[in-house]
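We did not get these values from a lab; they are worked out from the coordinates using the rules stated. This structure is a prediction, so every number in the text was calculated from the model and none was measured. Cβ atoms are built from the backbone, for glycine too; each structure is taken alone.
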Structure 1
């Protein structure tokens, strides 16, 4: 059985669509809940496949997960046994690597299977392991597993080898559970890294420098259970903003936080877009003409996120002129280009990091395939723009990061449905 999206394009959208909780904040916070034996209540959980699998992984180790609301859970990790971890599930989701941080604080020795995730290019773990090694953690790798020895864990000064979100989060979790002061330099500053920091502070760690590239953490022997609400998803907000601009549609995006979208909004304004911004809402003001930008470049936060790059690429098909899309972070982010070319897009891939897209062009429905999570969202946009019917295959990739996206888009006028073959 295979699930597909069937989309009839060419329709304007209107109405209000709500942004859910951040996947990239929920994952490390769920992992961090294992740092304490006391209950942690976490709300605004996104109901998506990757999060469901992560919860099953911690349950396999003995953590108790109770759903106490539609998007609210209570995690109690009083009795954990890392040896009972479901390694098959670990292999399916990249975010399972986050468990290195909390489990290294909780256990002296354990194993973790090699994690899975999107195929967007090389994603080496050297930065993650180097940070842990500076904190006294020894890691040995074979073909299937990482064997972790955390007996000599300690607070330390860490200079990350690159601005790695996951390495920053892993080091933060371990540092929070170790008495003493840890300094993390070249730290990531993304909103979801800050949200993890707020969670760890509630648990009892003392943390300074959140939102900067140097984070200082005073860890404690025993962390407490807490209540915490996950921030809204900036990537999802950007998805709906770009959809509204591309489709010249007056949609309102609820729970979109302007402060986490500064450069995305600025680049869209450069392309001719306009918005009405209020405290908990951003409304797209339709524009008839979209201008190409000389270059759209994905960078570390507060730059344009690599997760938004494919959406800008599809938007560029509707812009007047040539746009150079430059993804500095991953060499596998252009899988969507061949798919939109089938639909009539004019694009030239220069190398694994650069593509030139010319517009405006008319897109036409076709059968296309989603190769990763963010490419899947961009292909939905392409299908909504296209004349005729589009079939998108491998939509499980989209389900990994967007909660029931077809139902939410239907409510604002999209002709999209999920079909099973």
Structure 2
């Protein structure tokens, strides 16, 4: 490639990255405003939680009737990126936005990154097809849309870019889309801020030097994180599979899931585990009396909500799970609570989504540089220990975490959950 061709490519990436960033950032700003209003509405009128099963019934019918093409969510985005499939339906953006807002308004335990990622991807793919862009550039803009959605919804532009490059193929980074992803994520974040969005400020981690003893503690910490991540992935997929087997109709699955959430809510007598759970996340950083079982309850609420078909993401609920787990582990291992909560916050999602680099950087952006060496150790180790599992069953695997290479990139849903197929005898080392 000549210098002129490189400059032309760079200019093209900058131009389209800015457009994708503005579109995705504006969509994220609208979504975050609506989500804020929905959360305030539920907090002021908790009687709405009783209507969650009926909200699920209506949402399920709408998705069955008009949203069949977008029901796969983030897995559809991954499949499209990998297989260069047909255009993502533009209806994905409003469907997932409205669905997530309704889920939160009635108390479902869900996040927001899935919504932002799907909105960014569908908007960028709409742009690619309207302009009839070539396949390589279309793929790069799809990655940019994912980056812009993720980066703008959390205010973490660098992590957003790396997440988009990292989450399609396990253990591989899509460097071909690096420039448009970083541009789109940065512009997306700037757009949401310019539109008046203020992101949550997390407590800053305190400085703590690494020592051999502390590293051993982080290894124990990573084992616990991997076990919790495996439990969440297993429970989430089990609820989905058993629900589809026994209740083929989506509206009925969502109705039953809503009933279970309401029953748990009433049995516990607290609303701490509904919605995003941000107050409990912040409490994890400073409260030495945080319930030991808080992480497990949030895990259950989220798996039931998402497994039964309600719309939303996994990041913020898993931030809750990780921060609460980290707080408990920190108290047991003699680590400062705010540092343990911060490391756990990032590591549980890193292990659950096979994105250790992105979440290490995200922790740095959210919590400060002091957390970085600690969170990187735990994210990487727990990523390895979780095995070939993921909340995103469409993620591709080519190189096994324990060694060995497959003869083709296979979706995790196609692989045996507990073991990696043996590589072919003629596979390269």
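Values computed for the structure shown
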item	result
Structure from which 4.4 was derived, distance in nm of label points 7 Å out along Cα→Cβ at positions 90 and 378, options 1, 2	2
Parent structure of the calculated result 0.8, given that distance in nm of label points 7 Å out along Cα→Cβ at positions 242 and 298 is the read-out and 1, 2 the choices	1
If helix-only ellipticity at 222 nm (-39500 (n - 2.57) for each DSSP H run of 4 or more, over all residues; to 500) is computed and equals -22500, the structure in 1, 2	2
Origin of the derived value 3.2 (distance in nm of label points 7 Å out along Cα→Cβ at positions 26 and 314; candidates 1, 2)	2
Top of 1, 2 by distance in nm of label points 7 Å out along Cα→Cβ at positions 194 and 210, largest first	2
